[in-house]
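Below you'll find the structures, each written out as structure tokens.
Values in this text are rule-based calculations from the coordinates and carry no lab data. Small disclaimer: the values here were computed from a predicted structure and weren't measured. Cβ atoms are built from the backbone, for glycine too; each structure is taken alone.
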Structure P
Amino acid sequence: MNTKELNFEIQNLGLKNPPLLSEDEHLKYVNDWRGQYIGRAAAVLRPSNTLEVSNIMKFAFDNNIPIVPQGGNTSLCGAATPDNTGDSIIVSLEKMNNVRQFNKNAQTITVESGMILSQIHDVVEKEGLFFPLSLGAKGSCMIGGNLSTNAGGVNVLKYGNTRELCLGLEIVLPDGRIMNLLSELKKDNTGYDLKNLFIGAEGTLGIITAATMRLFRLPKMITTLFVEANKISNAVKLLNVFNTHFPDRIESFELMPKVFWEVAKNNIENIKLPFENLPDMGVLIDISSFSKSEITSNENGQLPIIKSIENILEECFDLELISNATICNNEAQRKSLWSIREAAAESEKKELENSNLIKCLKHDISLPVESIDDFHKEAQKMISEFLPDLKTIYFGHLGDGNLHYNVFGNGSLPDGFQGKSINLTTELYKIVHKYNGSFSAEHGIGQLKKNNLKNHKNKTAYSLMTIIKKQLDPKGIMNPGKVLFY
């Protein structure tokens, strides 16, 4: 089918939103957020409902046209970017952004895939409820993409990944069939849990068009504190202390070492530092309170939750686990600290653009929490021996063992760094594997980590994944070139 015929057939699909057919109209859809991948598309279609998605898929299936599903286009692994052949149709879910059902009593919400994450937060918080999925891209990422990558974020320690927050899905299969698995049920043992095949599949098995998500009571208060733990081993001990004193109430436990703050200070305007000097090993902690008594001032005018935290901090000072600490006194201070943490990816991007750094190797890894310190020491030794003048910028969700471990090269590096960088990542993943970790914690596989998945995934599991792919997508039209070789 030539371009003219394709455009004619697309026009006859009867879509509410006009197709985008010119290269100029495609620009924001074919460029990956990091600028690492740039593709081309035959068309960008923006369906307004599930039936339109079904009609698009039937047309694509009958004509063997590759389909690239896309949400907010914030993938960090190139999962939403087409290849450069120009043969693919991008199906953007951005126009499917409605709340289908909101059940306050059942604490569930059913939303379409194109709904922006922060919009879900706004809707439910007005009713005193809380949707815990939260990440730096919350103002632009969409729930369909969050599900397709099984996104993590800052609240996994208490609430789990996106998979744990999902009760049901509506999916359009590669041949256009609609599978409605939307449900508010907390218990349903009627055979295989098919929805979990599509969560984390990155659009390679079908298109998620809607989801029913779990909600939670909005805490009466969240107390945020920032402490300086000096070294990773102290931060891990600190996590154990706080988990002991506040079981199931630690919402976030974020590691923010000095290298993180150096990048933040360079690239965030009017940044407000928590301490006069940059912390060597900072930890950002959120603790939720659900009891009114904890947040009601005592006879001394102090909140009991604050007094409890101060007592724990005194204990940690005595144990020499920390050297400095501050508790946020108001929401403005809290938001200021969190805005710095949530701007991490953007800060690194600017650092790469504005400094003499020439290459960044991004690693989204997870490890058993107790192994993180040993991993870091071994990884730093390997990196320093690999090539001189490499800089590691790392930070992440220490509470659930997820580190963003990024290695930068500078202008003085030899020309061979580009080729050797693949070997460095391979060696780093060997160390991750040694400590029983994962090379992909929350960003997914996309096209960036296909080789890593094939090399590191259990062989039987990888084989089964390819069998499932071939059965559900026999023509291989769903997001080709992503996740698997098949």
Structure Q
Amino acid sequence: MFDEDRQVGATTAERDTILDRLPAPLRDITDRLARTFASHGQQLYLVGGVVRDLLLGRPVTDLDLTTSAEPQQTKQLGQEAGAEAIYTVGEAFGTIGLVFDGVSVEITTFREEHYPTPDRHPEVRYGTTLLGDLARRDFTINAIAVDVNSGGIIDPFGGQEDLARRLIRAVGSPRERFAEDPLRILRAVRFAAELGFHIEPATLAAMKELAAELERISVERIAAELNRLLVAPDAAHGVRLLREARLLPHVLPELLPLAEDPGRGRHKNIWNHTLQVVGQAPPRLAVRWAALLHDAAKPMTRSVDEHGEVHFFGHEVEGANLARRTLRRLRQDKALIERVARLVELHLRPAAYDETWTDSAVRRLMVEAGDLLEDLLDLVAADVTSARAHRRRQAARRIARLREHIRRLEEEAALAEIKSPLDGHELMAIFGLPPGRWIGELKAHLRELVIEGMIAPGDKDAALAEARRWMAEHHSPAPDQ
């Protein structure tokens, strides 16, 4: 057992509050599990991301725990604690999934893992101590545990200090941790992007040294980490670290020409511009990928005219092709691939908007963009990175005017779609009358009621009832034909 005061240096009051930071439903589940496991003489601790996030004041929505109980007993104790469902998909690795009132809980037996090769399937050996379990984890900020009975914090590797210093540091030897599972190299970057942390120098040095080991990891695992990195709050920091840690050749070689481009003359450094666009783009996966790739074809399309002016003719088309190749190599979802490629292909169009654009020109853009329109406008807004404040303001006003133009056209189109639920032929058949002015008047009346919300669009029954009432009140015995 641990001497918690020695491990943490925490006061009793501090220990008592850590569990109180859990949302009430999660605290209730934790208490139920704590009582049940303790009654059978088994240790149980909160571990990993949930502890890290509690200490950082971040939201916690599920629970990860580690225990001295082996999986078979964990299933029994979970059921005794009132779990409504039990999942055994991870049982081979010592993990049992439980569900309490819709909340997911994972409980893993103490482990001491051996990685014979850098893949996702280590040889699992059940451990006997919490210390052994924490020592196998990737980073110190993820190697902190909380005793669910006492609230005591167990932190043998200084994770709390690294949280305070905003550092990503490997547990023990960085080289050993990354050799065990090279994906941890990319996870370090992803955590830095999610938390806004820096990477401790020795850990970063080991990442650079072992970067090529990432090529032994499945492309699906690489893609999953890149996706999480790109939607992180500080994605630009993460992308910057991919280059700093020398990971680009092994995870995104398509970006190497962009990253190595120095920029010339009046043209800004394209890599730095790309980082800024990624940072300014909203955290939606397709938009962030498009932000990352929107100028990736500029190095291959650069030309210089007779006046020394630099151009990148067609970089949006070449960029769309490059985006498709990149995302296909990463085996991304087909819908995402097409969405990103189209955003890259169209990203110059809205930026050219000015007051000379006619309604038909804006409608053409709306049709071309389709359901990408909002993502496209957000990408174009993020693509404004001029160092001159007045140019940024001008660009922002231009995009705002385009949004307003689109909104007006959408309202007009929606209004044009509002019509009487009954057409002229139906009205003539219902009332047995020939064509005449009465049809237009009645349809206008029914349309007005649809606009006012008194008749739902397309509600023929309600329209028929109102049409009969209107005809009884307004129709003369000899209708005007």
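General observations
- For -16000 (helix-only ellipticity at 222 nm (-39500 (n - 2.57) for each DSSP H run of 4 or more, over all residues; to 500), calculated) the corresponding structure among P, Q: Q
- When relative contact order in percent (Cα under 8 Å, 6 or more apart) is computed for each of P, Q, the largest belongs to: P
- If Cα Rg over 2.2 N^0.38 Å is computed and equals 1.34, the structure in P, Q: Q
- Which of P, Q yields 1.7 [distance in nm of label points 7 Å out along Cα→Cβ at positions 285 and 341, calculated]: Q
- Structures P, Q, by distance in nm of label points 7 Å out along Cα→Cβ at positions 109 and 213: label with the highest value: Q
- Among P, Q, which structure scores highest (criterion: FRET efficiency 1/(1 + (r/R0)^6) of positions 269 and 349 (r between Cβ atoms, R0 = 30 Å, to 0.05)): P
- Among candidates P, Q, the computation of distance in nm of label points 7 Å out along Cα→Cβ at positions 93 and 381 that gave 3.9 used structure Q.
- Parent structure of the calculated result 13.3, given that mean projected area of the Cα convex hull in nm², for residues 325-460 alone is the read-out and P, Q the choices: Q
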